[in-house]
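None of the figures in this text is laboratory data; all of them are computed from the coordinates on show. Just so we're clear, the structure is a prediction, and the values are computed from it rather than from any experiment. Cβ atoms are built from the backbone, for glycine too; each structure is taken alone.
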Structure 1
Amino acid sequence: MGETDVFGGPVPLTGLAVDQQAALFAESCFEAGEAKCTYGTGAFILATAGEQVVHSQARLAACVAWRLAGATTYCLDGQVYSAGSAVSWLEQLELVSGAAQLDEIGAAETEALFVPSLAGLGAPFWAPDARGGWLGLSLATRRDDLVRAVIWGIAAQVASLAKAMEGDIGRPLERLRVDGGLTRSAALMQAQADLLQAPVELYPSADATALGVGALARLGSGAANTPGEAVGDWESAAAFEPELPASAAEEYLSRWQAAALALAELSG
């Protein structure tokens, strides 16, 4: 598709990709129903949808994942606008001293709910003016409950997007592969597995995007013949299995979605 001389001599350009789609490729999500989530300032979950465009009933964004040898693969894209930024906000409020303290507090269940719409809500609400909120507080609510609610709130929004993707694609997400700075919190990853009711697998590198672009370039240059060959074999750095009963996860998500809808409606 061209060449560049920014490294000195001419170098062929054989692969181009958007950051989240590159990470999707690096994490070997080649088949419909395979998904990854990147946890940074926000959290971005993408699920491969196959070679047909999915018209999302849940108002998710449908976009191109990649195009190989003339064949286009599509994906569904869901966004949580405040993830790592919500944890930074907790630090500013002096509720935690840093992200590492999330695991000290743990992710035990709490009656408190938190909707992390500190910078608006994306799909399926599309309420850019929505603001975050703690709900379900009582005189018994303590600092740790507020922090745990934020952990569960981030996981709940990702899980809600994943459930919407399952409905649109027509098959369950059997696992979620994850990367990004917030994956260092075992408490968050366990809450994620509990609410998804599916295994969460941690990608072993902090450079999923770069590795995905490199794998696409390998394919484009002819150095690899298949996506699997281009990416190579890898093993997850950690895995989290659901520990919460399915009925409890469903009840929590139902309460959280009602809270998110209420905040979206309050935004006008």
Structure 2
Amino acid sequence: MNPAVFRPSMALLLLMMITGSAFCGEALRSPLAPDITLLVGAENFRWQEFDDNGQRLLTEQGPRYLAGLALGNTAGRDAGAIYELLARGYAGKVDYDGQDSNAVFTSSDTSYRGWQAEFMAGYRFPSPASMLSMEIHLAAGGEGWRRDIDNSTNSLGNPVSGFVEEYSVYYGRLGVGFLWPHRWAQSRVVAGGRRPFRVDEDVDAFNITLAPREQWSGYAAYELYFPTGQGSSILRLRYDSFRFDTSKPKVIGGTSVWQPESDLDLWGISLGYVF
């Protein structure tokens, strides 16, 4: 199957599973009964690449916009098993400041659009109702994005052709969380590490697939829940990241092609509702 077809199809299938499962959940109000969370938000995205000496080659930075849907039981306070099935999509255009193949400064724009799907399972330890509760989490997921760099002109006035890359990343997460009540709301913090176990980078200009090497990276989020009617409004602040080491080079027509060391960081804010 063509990966470009598979990736959005998988995300759509997960969304259908989430929506269908929600109706079953209405009849089960046990601690494992699922809530539906809808989220919309924005994030400050940054992508950087470095040479073998640690010298920065380029920076892409700017806003991206997202919408997400989750099914799970993390919004409650019950001890025991917790889980969350998440699907989100995002898009945005960011600034590109870097250099062309001749190391001449180039400024352009890069368009991003992508998806993420993840399943988390964990455990929340018992605690008194007014005290801090601790959680442990284990998750696996996939994320894919299209990176489309526009044509531009370098600092010498020469034209520079843009190109397209498509990334597919499959990863695991390991983390902890803490939940505590307020008189008027409830707070939850999660943090931990993420490591890909497979990374594919398709480069259209050379019709090749590179494999940036996997590295550990960190993530963290803060969630504030406000009870409203039958559900809760939610404010979520989020940091996430990927770290990729230099890929092995491939030779195309006498030219060696590789992906340099790359860092992805994002800081986001989302608003939503838990049904």
Structure 3
Amino acid sequence: MKKLFIPFCIFFLCLSFQACRDKKEEAITPTLSVDEEVNNWILDNMKFYYYWNDKIPASPNLSATPKVFFDNLLYKFDRNLRPDGDRFSQINESADDLTAGLSGVSKTTGLEFILYLKSASSNDIYALVTYILPGSPASRAEFKRGDILVRVNGQIPNRSNYQSLFFGRDSYNFTLGTVNNNVIEETNITKDVVAIELQENPILLDTILIKDSKKVGYLVYNQFVAGKLTNLQTGANDGSFDNQLAGIFSNFKAKGITDMVLDLR
């Protein structure tokens, strides 16, 4: 009996340890969803890096989708004067999309605009076109700087729907507006645009302006991109935009400019 008892005890102890280990493993099983884990990571980074991190909501909804969660963290400024809030911060799910964007490649209509409320007491929003990318669908549709957009796909933008109307679509039908006695009125002019993959040239405009005894070189530069993207995986480019920039500076020097204005958009 003695010889049989010792192995039995050892076997029993092994079972006991295994049972304890299984219970311990079950106790630490993660309970967060994938979205909640991603959102916790987003929140930690926003608290550390975001310029307006003191404006982050105290208890954001971690169960939201990461895109919605991120947008809810952004500083909204004055909702009356600037309903679009922080326009410059964004999040990308795809590393390839991020590489393309930093290289000046994006899916776009080519329209750049700013959003405004029609009045302080109104919920309706309109868009004021600031510029149009050359060679873009918006350029071919003959949009121009200063155009007013009052409807998108037949709907009037407001505080509740402007994000879904102006952003994230491929196809747009814009109704233009006009100003009459300081009041924005709808016209019967509509224009259609469809977003395409576009490689933007960061050099929007270069010219020489002469004023009195001053000869001023003027350069509008939209993004620090050296050239056309040639390899999405590595971000390599052909350097063509930097070469164009060097040619512009050489021309400025040859023409003897006395001053220069660098317009960074």
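Taking mean count of other Cβ atoms within 10 Å over residues 42-49 for each of 1, 2, 3, which is largest? Display every interim value, and only then the final one.
On the way: 1: 25.6; 2: 18.0; 3: 13.2.
Going through 1, 2, 3 one by one, mean count of other Cβ atoms within 10 Å over residues 42-49 peaks for structure 1.
Work out the source of 132 here, i.e. which of 1, 2, 3 gives that when volume of the Cα convex hull per residue in Å³ is computed.
Working: 1: 143; 2: 132; 3: 242.
This value belongs to structure 2.
If you work out relative contact order in percent (Cα under 8 Å, 6 or more apart) for 1, 2, 3, which one comes out largest?
Numbers: 1: 22; 2: 16; 3: 12.
Of structures 1, 2, 3, the maximum of relative contact order in percent (Cα under 8 Å, 6 or more apart) occurs in 1.
Quick check: 19.1, 49 is what I get for Rg and Dmax of the Cα atoms in Å, for residues 170-217 alone, calculated from one of 1, 2, 3. Which structure matches?
3
Figure out for me which of the structures 1, 2, 3 the number -3000 belongs to, where helix-only ellipticity at 222 nm (-39500 (n - 2.57) for each DSSP H run of 4 or more, over all residues; to 500) was derived from the coordinates. Numbers along the way, then the final one.
Working: 1: -11500; 2: -3000; 3: -9500.
This value belongs to structure 2.
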